[in-house]
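Bear in mind these aren't lab numbers, they're just calculated from the coordinates by the rules spelled out. Everything numeric here is computed off the predicted structure, so don't read it as measured data. Cβ atoms are built from the backbone, for glycine too; each structure is taken alone.
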Structure 1
Amino acid sequence: MLLLAKNKRRRVGNHQKHGISAVLAYTVLTLLVACGLVVGGAMWYSQHQQAEYAARIEAEKVADEKRKQAFIAKVAPTAQSLYKTYHIFPSITIAQAILESNWGESSLSADYNNLFGVKGSDPNNTKEMTTQEYVNGEWQTIKARFRVYASYAQSITDHAALFTRGTTWNAKQYEHVLAAKDYKTQAQALQSDGYATDPDYASKIIQIIEKYGLTKYDSVTTGS
């Protein structure tokens with residue numbers, strides 16, 4: 001009887017051990033599944049966030065490109081129509097408008113339709129604003145009066161006429177600009193004839209023309 005009782009206790013003890021092991025195994029398995037769900041959920045969330053970010057960046061790029069193309073389309077017709085009168089390549093005019101107005105988003109262009117930073121002295125058609133100019137080898141912030149226009153077309157026309165009438169101190173100031181036979185020569189002449197103070201102005205204009213394929217607007221008007 002004593003031996004039977006001992007065996008019985010031994011069997012009960014074994015059953016308890018097996019029961020505890022099963023509970024531990026189930027607990028460990030549950031924890032592993034939970035951890036897997038947490039890790040998987042975190043990975044899914046991270047991938048989802050990355051996908052959303054990439055989609056947002058792509059949408060912003062598309063919107064930015066549409067905005068730029070819309071600006072070009074707004075400026076190009078006037079630039080083309082003025083070529084035969086003023087001999088400024090449309091690609092040059094468009095590139096200058098892009099560079100000098102920051103795609104029409106500068107306060108001068110957005111508020112006053114002045115795409116090229118044309119200055120004036122008459123208080124009736126100008127607005128005093130601050131600007132940066134390259135003077136004595138460095139950029140300086142100055143105050144100046146700038147023309148106010150009723151439209152982009154008016155601004156573009158006045159800008160083109162500037163090259164034919166020259167400056168008050170030199171009527172032939174831009175003779176090399178007007179004599180240029182291609183956009184690269186004309187861009188270089190803008191700088192050499194003293195149109196811009198920025199030492200990199202010509203290269204910036206050429207880069208914009210080539211990046212956005214603006215020469216296609218020249219071929220329509222010049223027949224080249």
Structure 2
Amino acid sequence: MHNIYEPKFVKQLFNQMSGSYERMNYITSFGFSIRWRKQFLTKLGKSNENLNVIDLLSGLGENWIYLKQNFPNSTFSALDFSEEMVLKSKNKGNKVFKNNLNLLCEDILENQLESHSFDIVSCAYGLKTFNEQQLEILAKEISRILKPNGKFSFVEVSKPRNKFLYYPYQFYLSKIIPVLGKLFLGNPNDYKMLWIYTENFKNCDFAKEIFKRNNLDVKSENYFYGCATGIYGTKL
């Protein structure tokens with residue numbers, strides 16, 4: 001059995017899913033993924049200033065249009081370690097940011113980003129692929145790259161605590177989604193992993209405590225009765 005948190009395994013998984021990931025995110029969340037994106041990004045506020053904004057684990061650039069709307073005069077970067085995700089997101093980046101996006105293919109856990117350089121950090125649906133040790137490294141990196149009083153916001157698909165929601169949600173994500181994955185990809189195993197990661201992650205409560213230990217003021221949020229959870233806040 002693979003170590004499902006080993007970066008090489010995770011990178012290969014997302015490279016393989018890159019062609020259908022945006023559609024599958026929409027389907028797996030019954031369309032709520034778009035609403036949750038908008039909601040978690042509102043935690044960062046809006047500004048017409050020239051801020052330095054970075055979208056981490058940026059995937060296919062699903063956050064970018066909202067970030068551009070909220071911070072229209074800012075300088076934008078995005079980072080993902082999946083070569084296929086980065087490649088497939090280039091056109092969207094050029095369109096949304098008029099060829100002014102600094103798109104980086106790097107591992108956030110071993111990155112070359114400058115310390116104290118960003119006002120805003122966003123990240124959607126990437127926390128579940130980190131184990132405890134990796135979350136510690138991630139929190140340290142967020143604290144390192146943020147300027148004092150810089151803001152961050154994360155959102156993640158989660159296990160709802162309400163059993164009336166949990167059991168149908170579990171069945172849908174663990175049984176139905178792999179079938180849809182087979183229709184899209186001819187490979188159901190990749191999309192089985194999304195529920196396995198979610199089951200292990202549970203929700204953002206654990207990540208919140210880790211972030212708190214790393215010079216970050218952290219608040220948490222539930223979306224749609226806990227089907228997604230988020231953490232957001234500022235660097236102290």
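Quick one: helix-only ellipticity at 222 nm (-39500 (n - 2.57) for each DSSP H run of 4 or more, over all residues; to 500) came out at -13500 when computed from one of 1, 2, so which one is it? Don't skip to the end; give the middle numbers.
Numbers: 1: -22000; 2: -13500.
Among 1, 2, the structure yielding -13500 for helix-only ellipticity at 222 nm (-39500 (n - 2.57) for each DSSP H run of 4 or more, over all residues; to 500) is 2.
For which of the structures 1, 2 does the calculation of P(r) over Cα pairs in 5 Å bins from 0, in percent return 1, 6, 10, 13, 13, 10, 6, 4, 3, 3, 3, 3, 3, 2, 2, 2, 2, 2, 2, 2, 2, 2, 1, 1, 0, 0, 0?
1
Can you tell which of 1, 2 yields 17.2 when Kirkwood radius over Cα pairs in Å, for residues 40-143 alone is derived from it?
1
Given that mean count of other Cβ atoms within 10 Å over residues 152-159, derived from a single structure, equals 24.9, which label among 1, 2 identifies that structure?
Matching structure: 2.
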